[in-house]
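Down below are the structures I want you to see.
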Structure 1
Amino acid sequence: MPTPFVLQLNADYGPMKVVRWERAIELVLSAKAVTVAAYEGRFVRSASLALPWPAVVSLKRYARARERVRFSSRNVQARDAWTCAYCGLRPLLHDGRPDRKGLTLDHVIPRAQAKDGVVYLPWSRRWVKVSCWENAVAACGACNTRKADRTPSQAHMDLRMYPRVPTHADALRIAMDRIAHVPPEWTAWLPERWRADAEPVEGVRVRDRG
């Protein structure tokens, strides 16, 4: 059976979001979208029609992306491409998928240094809640232990990237992370770097400092 998920493109054919097949059919039948790729030999049938099972649909009119991503440890790790923000370690399973148990969530400005539940971010000069997108990164166990209740500068550790609220591209990638396997019908509309990430990689742990 085809995946219940469909890749939705904007009117400019840029990847927009992942939707369930029922929503994709609704968009097509209401003439708000067209099917640009279908799962071969599969159909969605009713008493009066048989539609190719959509794999990729495209909106007819351009729409602004408004997705908001729920803050969670898993989503922070997905935003950071399953890579430690300090040493660049990217734990992998034997089939090349990210090893989610190999990473933790780290508060860049630690909770122990918070004042009334908020911390000051020197890179953005803002006060924010301790647990938020702008103060959280993915970290391997070794780096999290080494950093402990200190800031990166206090621990003499380099932060490879500043944490941020997910962009639209991040939101799409986080949604795709919840799919076991990216259908091959989607790859033509995905950025090349995403296609590479979907391919199996030999080994259990790699370091990516690129």
Structure 2
Amino acid sequence: MSHSQRYLACAAEIARAIDPDAVERMAAGLARLRDRGGRLFLLGVGGSAANCSHAVNDFRKLTGIEASTPCDNVAELTARTNDEGWETVFEAWLRTSRANDKDAVLVLSVGGGDLERQVSVNIVRGLNEAKRRRLTVYGIVGRDGGYTKRVGDEVIVVPTVDADQITPHSEAFQAVIWHCLVCHPGLMIQENKWEGLASKKGAGQ
């Protein structure tokens, strides 16, 4: 089996293994967040940080949820890293944003944070701040879910089917799952551009 065959076969296996009921519960929770006027803060590092930026766009534009990520503000992110330490950046964002019990965080991460191994400690500290402020905690993570899975309210763990491909599969399925959420009929309030063009063409025929 070639690398490409193996990679895609694993992707198919992961898609079959993800619990759709967990995705439905997360969609319902995000709909309640919007209904109560809460905000969604997305936290992630590395490739997951880039996914946070993309997801913020989708949640704002397609579902009408007020969403943001500290990953989009490179000036504040680097200032806090320089002056206060990288591990502080997410908790400081939540604190300055006056996050409260109407709000939620969504963690996108491969490992979910691990204080003992000193991996993604900023996620761990961000989640501790979120819990202190009584935010709902969501997550889409890989491996065993790490700290996010331990403290989260609804956390989807992308199953490991190939120990050599944990990171690419985890980050790829973050996108699969959040796209499933933003086009969920219980959340989506504005259709995507190309689907909208197709429906308008059909209506005119």
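No value in this document is a laboratory result; all are computed from the given coordinates. The structure displayed is predicted, hence computed values, not measured ones. Cβ atoms are built from the backbone, for glycine too; each structure is taken alone.
Upon calculation of distance in nm of label points 7 Å out along Cα→Cβ at positions 111 and 159 from the atomic coordinates, which of the structures 1, 2 produces 1.8? Here the read-out was taken from 1.
Structures 1, 2 were shown, and mean count of other Cβ atoms within 10 Å over residues 47-54 at 19.2 was computed from 2.
Each of 1, 2 could give distance in nm of label points 7 Å out along Cα→Cβ at positions 31 and 151, but the derived value 5.9 comes from 1. Here mean count of other Cβ atoms within 10 Å over residues 87-94 is compared for structures 1, 2. The highest value is that of 2.
Which one of 1, 2 has helix-only ellipticity at 222 nm (-39500 (n - 2.57) for each DSSP H run of 4 or more, over all residues; to 500), as calculated from the coordinates, equal to -5000? Traced to structure 1.
Compare FRET efficiency 1/(1 + (r/R0)^6) of positions 15 and 119 (r between Cβ atoms, R0 = 30 Å, to 0.05) across structures 1, 2 and report the one with the greatest value. Kindly include the intermediate steps, with their values, before the conclusion.
Details: 1: 0.30; 2: 0.65.
Evaluating FRET efficiency 1/(1 + (r/R0)^6) of positions 15 and 119 (r between Cβ atoms, R0 = 30 Å, to 0.05) on every structure, the highest lands on 2.
Given that percent of Cα pairs over 26 Å apart, derived from a single structure, equals 34, which label among 1, 2 identifies that structure? Value 34 for percent of Cα pairs over 26 Å apart corresponds to 2 out of 1, 2.
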